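Each structure below appears as C-alpha cells.
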Structure 1
Amino acid sequence: MIKINILAIGDIKEEYLKQGISEYIKRISRFADIKVIEIKEHNPTSSNPSDISIALQKDAIDIKKKIKGYPICLDILGKNLDSVEFSNYLDKLSLKTSEITIIIGASNGLSEEIKSQCKDKISFSKMTFPHQLMRLILLEQIYRAFTIINNISYHK
C-alpha cells in the first residue's frame, strides 16, 4: 500500500471543507496510507515582492523538514493531466516508490527552491484556486484515481 503525504501550507477554517477533506481521507484509506500535514503559513508583511520572497523562504524551511519519499508539487505551470492520466500516473508511481509527498503552496505559491526539489510538478488548471479548496480537490482526484485503478464505479 502506497503512503501519500499531503503537505499543505495553512490550516482549514471552513467547516464544510473540513468535512469534505475528512470524507475523502476516509475513502482513500482503503487504497493508501494517507496523511495531511499542515504547515504554518509565514504570511508576508506586505505585498512587496521581497516580503513575499522572505515568507516563501520561511515556508520552504518548514516544507523541507517534512518531505518524504517522492516529492511532487502542485504548480500552475506543471503537467496538466486529466483524471485517467492522473490515475495512470499514480499507478506507475506506486511501482517506483512506496511513499510520495504532494505539496500544496500557500496563496503566494511555493519557492523556486521547493519547486526545483520536486521530481514532478502537476497543474490542476490554469485557473487559480484557494489553497484550502485545492486540498479538497486534490483529495477527490486521488480518490477518483484509485477508483479508476481498481475498476470501481465512481468515475464517469
Structure 2
Amino acid sequence: MENKEIPRVECQMMIRKPVSQVFQAFIDPAITTNFWFTKSSGNLEVGKTVKWEWEMYNVSSDVLVKEIIPDKKISIEWDNTPVTTVDFEFTALTDDTTYVVIKNYGFHQTGDDLIRAINDNTGGFTTVLDGLKAYLEYNIKLNLIADKFSKELSNHGQ
C-alpha cells in the first residue's frame, strides 16, 4: 500500500507578541489591512463569508469561516479557484511569544499546475507572516503585498 502525502503548503513564523494579540490580527480587518489585504467586509466569525480585497491589484476573494478556536485556530475556505482550506494555528510559546503556522490544502490541480499553486501560495503566505511580524513587533508597514507584483514591471515587455 502506497502512503501518499496530501499536497499542502505550510508556512510558519514566531511572533514576539502575546497569542491573543497575534490571533486578533487575523480576526480584525482593521489590523489585518496593515500587513495583508487592503479591505474586508468584516471581522471573521464562524459561518460568515467575508470579502477580502487587494485594491492595488483589483482582486478580491470570498472567505468562508469554518472554525474559530480563540487564540488557537482559525479555519477558512478560500475561493482562490478552486476552493482550498486554510488553517491558521497559534501556539503560545511564552506569555509574549506566539508561533503561527499557516496550512493550505485541498488543492485540485495536478502536475505543473499543482507545483505552481503550491509555489505561489507558499510565497504568498510567507510574505503575509513576514508582514505580520514587522507590523506587530515593530509597528512597521512594509507594504510587502503591495510591492510583490510591481505595476511598472508588468507593463514592460509583456
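Every read-out reported here was derived from the displayed coordinates using simple, explicitly stated rules and does not represent laboratory data. Because the structure is predicted, anything quoted here is derived from the model rather than measured. Cβ atoms are built from the backbone, for glycine too; each structure is taken alone.
Quick notes on this structure:
- For 1.7 (distance in nm of label points 7 Å out along Cα→Cβ at positions 82 and 122, calculated) the corresponding structure among 1, 2: 1
- For 33 (relative contact order in percent (Cα under 8 Å, 6 or more apart), calculated) the corresponding structure among 1, 2: 1
- Origin of the derived value 18, 14, 10 (semi-axes √(5λ) of the Cα gyration tensor in Å, for residues 26-89 alone; candidates 1, 2): 2
- Source structure (of 1, 2) for volume of the Cα convex hull per residue in Å³, for residues 66-105 alone, computed value 54: 2
- Given -14500 for helix-only ellipticity at 222 nm (-39500 (n - 2.57) for each DSSP H run of 4 or more, over all residues; to 500), calculated: source structure among 1, 2: 1
- Computed over structures 1, 2, distance in nm of label points 7 Å out along Cα→Cβ at positions 50 and 138 reaches its largest value in 1.
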